[in-house]
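For reference, the structures are reproduced in the following blocks.
No lab work stands behind these numbers, since they all come straight from the coordinates. Every value quoted in this text rests on a predicted model; they were computed, and no experiment measured them. Cβ atoms are built from the backbone, for glycine too; each structure is taken alone.
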Structure P
Amino acid sequence: MTSFAQTPDGLTIAYVRHPGEHPVLLVHGFATTGDLTWVATGWVRALAEEGRGAIVVDLRGHGASSAPHDPASYSPDLLAGDLVAVLDAEGIDRVDVMGYSMGSWVVLALVARAPSRVRRVVVGGVGTVEQFGYWGVDAVRAALLDGADPATLGDSPLAPLLASIRQAPGVDREALAACVSGMAAHPLPLASTVPTMLVVGDADPVTEGRDAAAAALGAELVVLPKRNHVTTLSARGFKQAALPFMEDTAPV
């Protein structure tokens, strides 16, 4: 059953709490939903098999959450605040957190904003490059809103995603365009003060600078062979690395 948390700026954030002990907060990336990212790829099931629950969030602008059209409503810190609102709504003081792609930046912003709420972090599908700004905010927005051919982005990994979004029913493209502008206007929160793991596919161009990113995060780096930005998420190797890391009970 979907629940809703209220944010300080008056939005509602949709989430589903799946049963199990010590739930993991799961944070999806751009232009998808919590269900597509974490349920459809087997992550919630894998956690359940370990006896753990999950809290699957729809970020603002996505899924069943509020979808403002103002770029000022989107930043890593604001989206991290939404995660705090979800934790507060569930009465959870401290949690393990996983993010993928844009969700990784939100997770790292959560560590910066509320480090006492986070025990361990797994982030995936990122390097040192903010993709919206790198490929051009105006070009990405035009592909979303104005019918511009995503092929104009060249070999950008965003191009196939944007092409599929234009044909997907029920997607709020104005909200996604605002998210692009808002997120790109802020520096990447490339730091962590809690134990962190970074998981990337070796064929994923989005993870350019992965070694430098891992160094900046003080993170354990896991590189999965022959995996791209899409296939990394569902890889068995991702689960085989992340699940034991989050099960570690050493004091932190």
Structure Q
Amino acid sequence: MTRPAWAPQDVDIDRPSAARVYDYYLGGSHNFAVDREMARQAIEDWPDLPRVMQANRAFMRRAVRHCAAAGIDQFLDVGSGIPTVGNVHEVAQATTPGARVVYVDIDPVAVAHARALLDDDPQTGVVHADFLDVDAVLEDPITRSVLDLDRPVALLVVALLHFVGDERRPAEALARYRDALAPGSHLVLSHASADIMPPERADDHVALYRRTATPMSMRPHHEVVDFFEGFTLLDPGVVGIPYWRPDGAVPAGAERNPGYAGVGRRD
């Protein structure tokens, strides 16, 4: 296919990307034909999928509002993806105008677009790094210039860890982030799970993501809870994504959402 003008030269436009597929599900425009084809295949097998992704985004917004209302004015969004409407800085700054945000992603398209969008915003920064490279994230000059890690930070790991297999030891990376954060910091986390999915659907979905650079590892509830080790879980704990402090009534079909979400506080 012809490379769009906005696509960096080092991006493979012939292989689907989880970040760009997610952008498509959310109604974004920064995706390629190969991403849209993968998304269409997934939706054909699982028609609820766009609603599931939108519910995850809505959880992120609710959690950010909670953190801002609790007095946190610094946010580190790791695995932030491609910028879309309702980004962390927009939600946080609606409650706390001085809120500062660093977006981190390993996908060069996500990073390029975040930098283009936020280039003139001194309260935000964009870092190109891998979640697992904790030092690269926390010691990056951009992170250090935007955030004061001696004060509480909300660490967002939203819809990310199911793309990090156990062999890469995501829990160890999370523990390093936790130990580097000041008391009062929060962990905001969501994760896909096959607990309520028919086994064949879960297998098909995992197989589909093996075509990308970020294959998927769904985890059961107790393993998602384990990611909060060292944090005090806030009510209602680790629950189905639409059930974490919903705005009003829980949407129809929420019981079919195959993922968990929670927020924890480092004391």
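Using percent of Cα pairs over 31 Å apart for the comparison, can you identify which of P, Q gives the largest number?
Details: P: 16; Q: 20.
By percent of Cα pairs over 31 Å apart, the leading structure of P, Q is Q.
Looking at structures P, Q, which one was mean count of other Cβ atoms within 10 Å over residues 92-99 calculated from, given that it came out as 20.1? Can you show the working numbers first?
Working: P: 20.1; Q: 17.0.
Matching structure: P.
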Problem set entry | Which entry (P, Q) yields the derived value 1.9 for distance in nm of label points 7 Å out along Cα→Cβ at positions 28 and 244 | Q
Problem set entry | Structures P, Q, by distance in nm of label points 7 Å out along Cα→Cβ at positions 84 and 236: label with the highest value | P
